[in-house]
Structure I
Amino acid sequence: MGFIWFWIVALMLVAYVVLDGFDIGVGIAHFLVGRSHQDRDTILRTIGPVWDGNEVWLLAGGGTLYFAFPLLYASSFSGFYLPLMIVLWLLILRGIGVELRSHFGTVVWRGFFDGSFAISSILLAIFLGAALANVIRGVPLNADGYFFAPLWTNWRVGPNPGILDWYTVIGGLVALVALGIHGSLYLAVKTSTDLQARARQLAQRSWIVLLLLTIISLTATMVVRPAVLLSYFHYPVAFLIPVGVVASLFGILLYSRSARDFPAFLCSCFYLALMLAGAAVGLCPVLLPSSRNAAQDITIANSLAGHHGLEVGLVWWSFGILLAIGYFVFVYRMFRGKIVSATEVHGE
C-alpha cells in the first residue's frame, strides 16, 4: 500500500509539472516571444481558460501527501516554511498578472502586470527546481523527523546545507530552461504567423542549454547522492528512464526544426515526466533523505498513514481522479485549436 501511494503522489506531481509547467513556461517566454501589446495579449489568451485549473494538481498533490504520508508533510512544510511562503506569493503574483492585465487600459498598468507575470514565473520555476534538488540532496533532519534550513549558508553541500547551494541552483536552472522550452513549444502549438515562429525559435535556441544543464545536473546528482544509482542497479529496467530522457530531448529538437510543434511539445512533456520519474526511482523507498545520518531518513515505512484509511482513501481517490480526468479532457477539447490574434482577425 505504501508503494502504491508513493507512486500516486509522484503521478500527481508529474501532472502538475507537465500541465502547469507550460503555464509557467509561457510566463518565462512572455517578453522573449511577445514584442507588442497585441502579442502579449495573445500569449495570455493561450493559457487563459486552463492555467488556474492546472494549478489544482499542486493542491491535490499536497492534499494526497498529507493523507498518505503525514510525517513527510509535517516535516517538509515546517522545514521549508520560508521558500513555501515565497512560492505562495509568486503564485499569487502570477495570478494577479494574468487576471488583472486586461482590466486596465493604461500602458503603465499593463506593463506592470506583464512584468509581474513574467518575473513571478521565472522565480517560480527556479524555486520549484531548487525544491526538488533539496529533496534529492537531503536536508538536516533531526531525530524527531524535523529540520530547519536557512535560505542559504556557504553555498556548499554538506551536513547542514541551506535551501540554496551550488547543487540546488543547478536544479533551479534546469527547471527554468526546461519549463521555458515547454512553454515556448506550447505557444508554437497554439499560435501562428510571427508569434509561432519566434516561440519555435526560442525553443530551438534554448535546447543546447538544456542539454548541457541536464548532463551537468545528472552528473552532479551522482556526486552529491551516489545512492540514487542503487535502485537502478537493483532494477536494471529503470535505466530505460535516462534513455527516454535523451530520446525526448533529441525529439524536441528534431520535431521543432521540422515545424512539427505538437510532437515536439509531447517530447517536452515526456522529458519533464521522465526526469521526475527518474528522481522518484532513485529515491524510493526514501521520501526525504537526511544530510546528516541515513538512519534519520523519512521513508515510506516510517511515515505511512494507517492501512485501513489508505485502503478506503484509494477507493475515493480513484473516483475523484476519474472526475478530474474527465473535466480536463472536456476543457482541453473545448479549447483545442489555435488562438487568433486581433491583428489576424482584422487582416492587418
Structure II
Amino acid sequence: MRLRGMMAMELQEVVELAHGAGGAAMGKLIKEVILPLIERRRVHSGIGLDELDDGATIPLGGVNVVVTTDGHTVDPIFFPGGDIGRLAVSGTVNDLLMMGADPVAITCSMIVEEGFPIADLKRIIRSINDTCNEAGVALIAGDTKVMPRGRLDKIVLATTGIGIAKEGSVICDNGIKVGDKIILTGTVGDHGIALLAAREGISFDIRLKSDVAPLNETIKAALSVGGITAMKDPTRGGLAAALNDLAKKNRVSIWIKEESIPIRGEVVAASEMLGIDPLEVTCEGKAIIAVRPEKAEEVLEKVRATRYGRNASIIGEVRKERPGYVIMETVVGGKRIIEEPYGEPIPRVC
C-alpha cells in the first residue's frame, strides 16, 4: 500500500506556473528534470547548458558565436511602455549583451490563436521591426503557426538571438571577484508593476510604465571602460533572483545598501498596496554589472550618460564572508537577508 501511495504521489507531480518564473522552483526543474535527460550540452569548448548563463557560445576560429533563446507569454500583450514584440526583441538582445556579445541577428517564431486580429498582429510586427532597428539587429528567419481558437491565449513568441564576441571577450556570470562593486543601471520593478496595474485595471495618480528596452548603448558604454567581471539582467524574479544567482554561482556574498537602490516612488507605493516586494519584480530594461572597484566610478559615469542608464547607481559590493548570501543593509541600520524568490510574484510578466 505504501508503495502504491508513493507511486501515486509521483504521478501527481505536474508543472506549475512557478516553474517558469525564474526563481528557485525553475532552477529545481532545470537541474532535476531537464539537464539529466540531455547528454550533449555544449559545442567543443564553448559555454553550454551546464553553465546556466544568459546564453551559450560556439567557438569558431578566433571568435565566439553567442546564441540565446527565449519564449514570451506576457499578459496583456499590449501594456504601458511596450508590447510583446518589443519585449521579445529587447529580452533576446539583452541576453546577448550580458555575455559581452555584439548582437547581430534574431529569429522569431510566432504561435497565434485562430481569430487573432490582423490589425493587432501588424502592430506587434511593426514593434518588432522598430525595436530591431533600435538594437541594430536583423530579423533573419522565422516561423508562423496557428492554434485553434481557445487552445492558446492570443499569441506566443519565441526568439533566438545571435551575437559575435571576440576570443577572450565573452563575459560569464561566474566571473565575479571579491571586492567588485555592483552597479544597477536604473530603477527596479517598473516593468512588472506597470504590467500588473494594466492587467488588473489599477489606476494611480502617476502613470506606471514598463522599462522594456534594448540596452546596447548602455552596455557598450560600460564595456568601453573595462574591468567588468560579470553582468546579468534582472528579469524573472527581479533583482533578488539575479543577485542570489550571482552569489551562489560565484560562492561569494553580495552586500547591497537599501538607500542606494534606485526605485520610483510610485513603484514603492504600488508594491506596498499589492503586497509585493519590488526587489522580486521583473525588470526588462536594466542590467546588473559587477566591476572591479578601481573602475566602478568611471563605469557608472559612462552608464549614466546613456539614454537608459540615467538612474544608475552603485548599490553594493562583493565580499567573501557568508558565501551564497545576498544581504541588504537597511536604511534604519539593520541587515536583512534577501532570499531567492520561489518564483516571480506576477505570473506571465514576460
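Since every read-out is calculated from the coordinates, none of them should be taken as a lab result. Model, not experiment: these values are computed from the prediction. Cβ atoms are built from the backbone, for glycine too; each structure is taken alone.
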- Message: When distance in nm of label points 7 Å out along Cα→Cβ at positions 112 and 328 is compared over structures I, II, which one is greatest?
- Response: II
- Query: If you work out mean count of other Cβ atoms within 10 Å over residues 120-127 for I, II, which one comes out largest?
  - Reply: I
- mean count of other Cβ atoms within 10 Å over residues 152-159 - highest-scoring structure of I, II: II
- Query: From I, II, which structure was semi-axes √(5λ) of the Cα gyration tensor in Å = 35, 22, 21 calculated on?
  - Reply: I
- Note on the structure: Re FRET efficiency 1/(1 + (r/R0)^6) of positions 96 and 216 (r between Cβ atoms, R0 = 30 Å, to 0.05): value 1.00 computed from one entry in I, II; matching entry is structure II
- For the read-out helix-only ellipticity at 222 nm (-39500 (n - 2.57) for each DSSP H run of 4 or more, over all residues; to 500), a value of -8500 was computed from one structure; give its label from I, II. II
- Note: semi-axes √(5λ) of the Cα gyration tensor in Å, for residues 176-303 alone at 34, 14, 13, derived from one of structures I, II, originates from structure I
- Task: Identify which of structures I, II gives the largest calculated value of distance in nm of label points 7 Å out along Cα→Cβ at positions 88 and 320.
- Result: II
